[in-house]
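Each reported figure results from applying straightforward, stated rules to the coordinates on display, with no laboratory input. These figures come from a predicted structure and were not determined experimentally. Cβ atoms are built from the backbone, for glycine too; each structure is taken alone.
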Structure I
Amino acid sequence: MDAPLLESLFTDTESRPATVSELNNNVKQILERNFASVWVEGEIANFHNASSKHWYFSLTDGESIIKAVCFRGQNLRIRFMPSNGLLVRVRGRITTYEKRGEYQLLVESLEPVGEGALAVAFEQIKERLRKEGLFDSALKRPLPEYPQRIGIVTSPNGAAIHDILTVLDRRARSINIVLIPSLVQGELAGEQIASGIELANEYNRINADAEKIEVLIVGRGGGSAEDLWAFNEERVARAIRASEIPVISAVGHETDFTISDLAADLRAATPSAAAEIVAKAEVEVFAHLGRLAADLVRSINLRLLEASSSLQSLAMSSVFGEISARIRESGHEVELLCGRMRVLINERYRASKERFKDALIRLSPVRLSADVAAASRRLEILEQRRNAAIGEQIRSLQGKLENAAARLDSLSPLSVLGRGYSITEKTDGSIVHDYRQVTEGECVNIKLGRGRISANVTATADEPPIRAEFTGKE
């Protein structure tokens, strides 16, 4: 209790009385300061799930009762739906509802207590996840037959890891182990187990195929239902189902059953059984390979005996005599064909030799010199004829060119200008054919037989001809 508050209640001196609100506020501060975190165990009564998703209920031990409230932000993390009559363990803080002057427990976590309460919570979670299809057999993945690397999510100090290592040391020492340490009981265990599964998958995503975990064992040794409760948490089941690595659930003893067993790809009765599943005994494997090798040798020997017997039967068969006769006949045919081929080759050789002699005669130096001299004479005669034809053609073309030049000169406008005529042009170069094409004062160019005159138009008319004022000449 707060000392100043007690002193104010028993003082003899008169002071200003506190209002109800002030008193309730002072009591609230004292309670929240002195009871900031408390654990209370009791039975739920008057449970009400409000439309706001807040939970309102009372806790009683049969003699006393305390009101409690669990707000929506907190109850979303609670793994089961409370109901009247359930024995629970509550962690929270004491506060007051100032308007009524009532103190209450503000709930932060809620755990079922006793086999009956745990069974109810177990069934609630199981039914909810079953409706979501989290336990469907179609989602189960096959395990690798001979994994080289396995991951284990468990306590590094628990019995489970000791049992698993013992089995692996006896049956398969070649298997590599990746331990992901985690709490396996208590309030934080479920969160750590789920994080361990996610960490194993992250490990696989950043490593090469040869370093990846091929199967994951999640579990712990035996214990009470309350000890095993972390493996019933919804977040653990969802982490198992979301894992890319096949998961074996190995929780407790053979009679223990958890939500993680339903969500996993395979349930093992114990951690030791999980180790035996993933690690087939190397001695058994070698023995099996030896038996297979012996069977293979026996099969090969039997085949060899059968083949040898068949070969002897064929060797004694009359078929081989017929084959020898056919080979001799074929040999005679081959000799005959070879003789014919030699005759044909000799004939072709003699014919080629005769053609070679004729070619030598045609290509002798004397014969070639005579042929070259005759060709040179023919070439000189052709060259003289070509020069004569070219000269005659040039003279004919020159005559035609002179006649065309004379006709062109007679038709040229320059010849007409030389006889005293002229051509009048506007400044844009267009030729004036009609007096209406120009206006008074406009400048025109007059082209003569020799030179050019620039003039300004002073008047225009049909008759008499246009008079022009000369302004210059070229």
Structure II
Amino acid sequence: MRFQRSIFWLRRDLRLEDNVALSAATRFSKEVVLVFVFDTNILDRLKDKNDRRMTAIHNSLLELDQKVRKKGSALVLLHGDPKKEILGFAKRIKASAVFVNRDYEPYAKKRDKAVRTACNKLGIAFHDYKDQVIFEGNELLTQSGAAYKVFTPYKNKWLMELNACLYQDHRSKLKRLAPLKQLDREIVDWSLKKLGFDYADLCLKVGESAAKKQLKFFLPDLPDYDKNRNYPVVPNGTSRLSVHLRYGTLSIRSLVRFALANPSLGAKTWLSELIWRDFYQMILDQFPHVVKGCFKEKYDAIKWPGTQKHFMLWCQGMTGFPIIDAAMRCFNKTGWMHNRLRMIVASFLTKDLLVDWRKGEGWFARNLLDFDLAANNGGWQWCASTGCDAQPYFRIFNPITQSEKFDPEGSFIKNFLPELKNFSKKQIHWPHVANQETQEKVDCILGKDYPKPIVIHSEQRIKFLNLFKSF
């Protein structure tokens, strides 16, 4: 045992089970204090006072605190700049070490570097660990020693290098959490209102317990994941665990263990999606220019001709393309979107409306309950053909055929566009072919009850191809 008292600083790892840094802290310390900082450098930039992410984090922390109190300790919540708050707290409780799990976003790396430097000046040890990915940074390199830029060879190397040590369960000695009586002076009731935010309704339950329940709920459907994952209306077609991976209410290692334990094609496909997550984290870490610019930097010179009016109609779900509008209205209502729909709406914004992908990325960042910078950025650039994609730029989704293929009965559309519910399952994907008599019969006048299409897909496709050809 090396330290009398240490701090475990929670960030994207809001759980007690299978937590690498927490395991290390309780192994090397006599006492461990759990701390979370409401970072004003981040919170002050949030535009919406009822931001769903704040409710998700707050609720997850409340549950975590309840679990910790049952073990005779408590979670300490701080509010301010972490560089000041962590150091000030460490001095107050005379902590000799800070333990964290690494984060790969540019701000987080800069923040942690500053905290490490400040800790070292005070003689406080700073220990960081890999926790939210299986492989990080430059652990997987090409034969020439460079970071991967294309997914498939990265995936092959990922699978080749995978071993049981990388996805083992990291257990913690929770008896070493600091006694509650020693923390009384630091316990402050930080309600969302006191933090300057309002509670938001969440479409998904959050917290470590909810994460485990959702995983258990999904596992019986894992073998069919490869068949069902593209259909928004299929119950349990996807795991809906992205929000839990985002806030770390369950570990990536636990999911890999479940995937490897299942021999089905569905499990292999699901594992591939988890590898995509590692891939985008690596891209963000190794190529931080993607935060503001195109991964393929030559495309930064593109002048996107799309209009602000079209962008706003896309945001509102008022484009006249049913699958697009249903997806966006679902998103605005819930803060969540099915992965297939994310690809369709992103392709439509960039390749039909010719709007800069960064505007769509920003809208998702502002409203996604499971917003993750690496995944959001990577997904948008993939759809816009400016990112890590071996396929040429002329892969363009047709929103009508995508709708017919992945919502064949029109069930998803009917759920979020009730004005179209009386159209036949053939016409609901493109009601604009209906004559006036049919429109009156189904009680939906196009242009009045539902907007007419704001663009013509075939024409916009040609415009997009011409936009990219010169590059």
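General observations
- Look at distance in nm of label points 7 Å out along Cα→Cβ at positions 388 and 452 for each of I, II: the largest one is in I.
- Origin of the derived value 0.85 (FRET efficiency 1/(1 + (r/R0)^6) of positions 260 and 372 (r between Cβ atoms, R0 = 30 Å, to 0.05); candidates I, II): II
- If you line up I, II by percent of Cα pairs over 16 Å apart, for residues 308-347 alone, the top spot, with the largest value, goes to I.
- A value of 79, 51, 44 for Cα extents along the principal axes in Å, calculated from one of I, II, originates in structure II.
- Computing distance in nm of label points 7 Å out along Cα→Cβ at positions 332 and 436 across structures I, II gives 12.2 for structure I.
- Structure responsible for -16500, with helix-only ellipticity at 222 nm (-39500 (n - 2.57) for each DSSP H run of 4 or more, over all residues; to 500) calculated and labels I, II on offer: I
- Which of I, II leads on distance in nm of label points 7 Å out along Cα→Cβ at positions 36 and 52, largest value: I
- Highest-scoring label, criterion being relative contact order in percent (Cα under 8 Å, 6 or more apart), among I, II: II
- Computing semi-axes √(5λ) of the Cα gyration tensor in Å, for residues 60-251 alone across structures I, II gives 34, 26, 17 for structure II.
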